[in-house]
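All of the numbers you see were taken from the coordinates with simple rules; none came from a lab. None of these values were measured; they are calculated from a predicted model. Cβ atoms are built from the backbone, for glycine too; each structure is taken alone.
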Structure I
Amino acid sequence: MEKRKITTDDLLSLKWISDPQVSPDGTRVLFVQKIADREGDTYRSHLWVAPLNGGPARQFTAGNHQDSQPRWSPDGTWIAFLSDRGAATGGEPGAKKPRQIYVIPADGGEARQVTAGTNSPSEVAWSPDGRTLAFVGKPDQPKADKSDVKVITRVRYKFDGEGYWDGRYKHLFTVPATGGEIRQLTSDDFDHVDPAWSPDGRALACISNRTSEADYTNVTDVWVFPVSGEDPKCLTQSAGPSSLPAWSPDGSLIAYLGHDNSYVSATNTSLWIVPSAGGAARNVTAQFDRSLVHHIINDMRAHPKVGGPLWTPDGRRVLVLIAEGAGNTLGVVDVQTGNVTVLTSARREIYGWGFSKTREAAVLAVSDPLTPGDLWSARISGTQVREQRLTMVNRELLDGIALSIPERFMYEGADAWPVEAWVMRPVEFREDGRYPTVLQIHGGPHSAYGEAFFHEFQLLAAQGFAVVYTNPRGSQGYGQRFTAATHHDWGGKDYEDIMRGLDAAIARYPFIDTERLGVAGGSYGGFMTNWVIGHTDRFKAAVTMRSISNHLSQWGTSDLAYMKGFWEFPGDPWESPTWYWEHSPLAFVANIRTPLLILHSEMDLRCPIPEGEQLFAALKKLRREVVFVRFPHESHDLSRIGKPAHRVERLRLIVNWLVDHLASRVSAREAVAAGGSTE
């Protein structure tokens, strides 16, 4: 069968599966499958179930709504989940429908609503006896007055993807699994997240910063709240963030992920353990030079919460996810020695997992360059893992599409550091051809490109482009020194790494047409795109997305940029105004002569839209070629979870811009070979 090339519309034909949850007895896996609803310009998601020993998956819930976050009861007879079924969309355009907690028999039946009101529940957790559900929510919202005026009193008053703060903090609640009175367990003006039940069901551990400095720092601690209502206890005196607490089987210890802020957001996340009765916390993996996080960036999903540390039943080891180069691996940590054993080695992205009670049966949600996402079962015996593929949800679509396989290579970056990179050939590649090429730059900077499916890259390859992408210094997955190397140096050696990567690709792959180069990137990658075209004219077209053009203005308008001065940048703007300006692409705007497409979301609170507006206005005043596109009601994550129609339109704009400026222009070498003029 002759295969066709991938299209922009194929994005909306994909099925996305996530959040695998293994039944307590290790025989079944429950997961979420999301699809695009083209007519409604939204998404639908439903629960599916599949046997772990192989066999077809079956749809468990249905309807025109979004079901998510399924969780098995301890005895495996019930499933709790979140759903917006029956809810009406309210508020401003783009507002999400409110969700509630439902429970449904594990063998099928009618779902029963457990919560109501305006609590906005999330992070549902069953009590050990299966009688109670804990969740993160907000106190019921009082009836609002008619004013739409926002009175701001705290610095952290907005968050990308969530919008403007509604005046309510996140708290822990409990509710009987059969429904009934909702009880608020935590209080005061602090957020509380990541609830975890103690083995005896008498307490909930969670993460909070219960100090007046909470808005000005990333520091959080592990807290324990007795469900009886007794005074809570803070178990840690952290110097950095903590997350995802997990009780040991005997309840004597709590494992969690965190770091000490040595390099702030560039610090390796480690496994820590603290006695639940009180005592000093210990960094168990302090000698392991990798971060225990998901770090891969692509356009298939946004910030997946893979799951926290998981104890083995004997209480001697803890399972963790490891950021290893361009992939994720499953590892196990010896609690006493801190030794880390890597259990899997395949080059891929692991973006979700679920385990049985015995930890011998697991399911991994996995993506690779040719697979948007599927589930694999994993049977774990000691340090041996035997895997079996469970799903192929996009096989019918992708079997008929010709895809480009990324080719990995290493090159020498600044300071002779080894840097990982990839080249994707055009789908209709010929050995004697020379092809326009797009250099892609990832965001973060402390994330990474990975061995994962990237629809945008495949689309460019289908349109006749070669694609080059690299993981320059600052990228996660290559050790602490590498990740922290952007310290006070945005636009310095990171820029050199990226340019050296392009040069290395050109030297290795003679099909790259050096006269038809483009550059594109989003977020930090958008900053770097702006920086690149302000420092070189070698690119004939550029696309900057959700970018930063002016560090001074982003500092005060972003939801998080005011934190950069703690370590990433040398202080706050009034302390280092010259540095902020000299490292801003806008300072070099007069040098920009590369035709530029600016894509920005109007509700991007991470890199607010004035970053695009300033760059556009400056380039228009300079009479340079520039187009500015604004996406209404979209956040920083437009390319990953934006409205289906906007995601497709974004891709069409990118492709058309690059085709018009690169693919449709014949290179000088080709023109001469054809006997034409180069003028």
Structure II
Amino acid sequence: MLMQRLLHDDSIKIIANENEGKQYMSDIRNNIKQTGFVAERPIFPKRAIITGGMPYGNKDLHLGHIGGVFIHADIFARFLRDRIGKENVIFVSGTDCYGSPIVEYFRQMKEKNQFEGDLNEFVHQNHLNQKETLDAYHVDLNLFAASSFGRSAQIHQNLCADFFHTLYRNGHLEKLATVQYFDPDLKVFLNGRQVEGQCPIDGCQSEKAYADECSLGHQYDPADLINPQSTLSGKTPEKRTIENWYLKLPAFGDALVEWVNDLEKNTACRLFALSSIREFFEKPAIFVKKDQVEFLDTLKSSLPPYTLEETKSDSVKLVFQNLDDRESARAQFAENNIRYRTGKTLVPFRLTGNIDWGLPAPTVEGLDNLTFWVWPESLIAPISFSETYLESMGKPGDEWKKWWCSKDVRVYQFIGEDNVYFYGPAQTAIFYGTQGSQYRIDPPEGDLQVTNLIVNHHVLFLDKKASSSGKIKPPMAKDLLDYYTAEQLRTHFFSLGLGNQSVGFKPKPLNPKAHEKDADPVLKEGNLLCNVFNRAVRSCFYTVQKYFDGKLPAGSIDGEIIDEADRTILRFERAMYQNEFHAAMAVLDAYIRSITKYWAAHTGKQALGEANEGLKQTLINTFHMVKTAAVLLHPIAPKGTEMVLEYLNIGEELFNWDRVFDTLNDFIISPQEHTFKFLEPRVDFFKQHPFHFKSS
């Protein structure tokens, strides 16, 4: 009895028995041949943009950049190129060149005499290092740009100014006077990363907080930072008032709630990301320690209206009707030395600052010498980089609108969980704001379309959260290539299930607790390539060379082999559509292992001394399985699978999903004359890393 789900969502098909299963797959194949479309299959967009979260320009890429974002984004981009055509996919990212983290790290490097040159040269060098690392991991971007130099910087500055003027003209910006820290000893204003303290958000477990954001991404008013200290002098800084431009983010609250409600209908959205976004839709609140509650009685008559709620912690929660009321209460608490923390809520989103190392902002209403805050301009950067790429391809300046403003296009943005607030509520509000004073959550053709967020949990290092600014330093991505090949690491990170939970990365060579006889967990998926699939592919080529003059034997593939291949294709396709990447890898794992089992079962007992009918049929069937696995594996392990393509002596149309159900004979013009490329002895399609030969 065959009882299994072929698909995963509303279009689930239950197969009750073997005959029904065969008939179902036969119907699918016939439908594909006749119409090119199957109703039960997921519908992919006609065109797609993929973006990878932009790394800061202060250093090379570390474990989280590669294992948590770029490998997943690249595999998905490669899959879509095969699925909908490479001309219909744009994959962009780039170095986030501006912002206080870069300035601060540059200052530290200069103090330690670890870098010679100016800030521009520092960022440029890190950009080149990042690009080199991405290339080493086979990350195939259409453009890896930079926001502070080159043609992309010119386009980026113009586009950011356009966004600013559009939001201002549409009435979505406001001037606000806020606190900025000033070091009285050094007589300088401090940028965000030059002030450290404790995060004021209730329940936050961050080990480090900066002027307006903690290491976990929580946003707050700089005045709320607990125990601030200047990183330059070690002294307590002064608070000085300055004016900046802000997006009226709370005004978009109702539209953002509707947006999230709509996202919940999309089965590919990750629920933890939606829950994280919803936290910002809470009403403004203040948390006060229970031992401070008695002091509230003295302020009751002057506080704005609020409701008091109990919490599971040692605090009580005061909930206010609006942000102004909360700010009024907060000021009174501070004046009366009542300790408090604020809760998550939508607050005005800062667009500008006065850090020198920033993208210049337009002068409006007399506010000059301002620069863009790094986050809003980095949200616009993927659009700027898309425009830069399209221009390099000879397209006109407004060509980017045909991608970012078209309903035929889906934008997939791969990010880490710490950045949900920025790419979620903040970016969506900015996009809505460009429509005009009135806006729709389902933008019409020609307006910026809402993006699809593919949010990954953290890649832990040895079960600890790894952060370049935290106590646990993750290994740099380039260093991992001293122990593993890029394709071994690509398959491992892709399989981790970061859409469900944070997962520990435990490379045996870097794990001080690992014993000599312990298996290396990083090699589990890599061995699927280097051992299992590599052996299957080699067996096929060596056998066909020995007994069939390097030509695929004539004959038909057994029906059950075709059926299982087709089911595997559909399962894999559905998992990729759902962004369930670990499930896609599990489908591949099971199928590749089935190839070796089939080969062993059909060649183990027969003598390979002659080209008998049994061996002939085994080769016909196994080559179809190898072809199917290679097509599915292509986005994950491109170099090895393209080598398989080379030895099959077939063009890259083999990877085209319009023909994913075709057999090898469908790609061969003259089967009697077509000869596979000769495979020399001991040639590997998927190679082991030399380190593991030395260590063994």
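Name the one structure among I, II that FRET efficiency 1/(1 + (r/R0)^6) of positions 454 and 614 (r between Cβ atoms, R0 = 35 Å, to 0.05) of 0.15 was derived from. Clearly, the read-out refers to II.
When semi-axes √(5λ) of the Cα gyration tensor in Å is calculated, the result is 41, 28, 26; to which of the structures I, II does this value belong?
Only structure I yields this read-out.
Using distance in nm of label points 7 Å out along Cα→Cβ at positions 134 and 574 as the calculated read-out, with 3.4 as its value, let me know the right label among I, II. Derived from II, not from the others.
Among candidates I, II, the computation of distance in nm of label points 7 Å out along Cα→Cβ at positions 390 and 494 that gave 2.9 used structure II.
Comparison across structures I, II (criterion: relative contact order in percent (Cα under 8 Å, 6 or more apart)) gives the highest value for II.
In terms of distance in nm of label points 7 Å out along Cα→Cβ at positions 190 and 478, the structure with the greatest value among I, II is I. For which of the structures I, II does the calculation of FRET efficiency 1/(1 + (r/R0)^6) of positions 310 and 558 (r between Cβ atoms, R0 = 41 Å, to 0.05) return 0.05? Derived from II, not from the others.
Of structures I, II, the largest value of distance in nm of label points 7 Å out along Cα→Cβ at positions 142 and 382 belongs to I. Identify the structure, out of I, II, from whose coordinates helix-only ellipticity at 222 nm (-39500 (n - 2.57) for each DSSP H run of 4 or more, over all residues; to 500) was calculated to give -11500. Among I, II, the structure yielding -11500 for helix-only ellipticity at 222 nm (-39500 (n - 2.57) for each DSSP H run of 4 or more, over all residues; to 500) is II.
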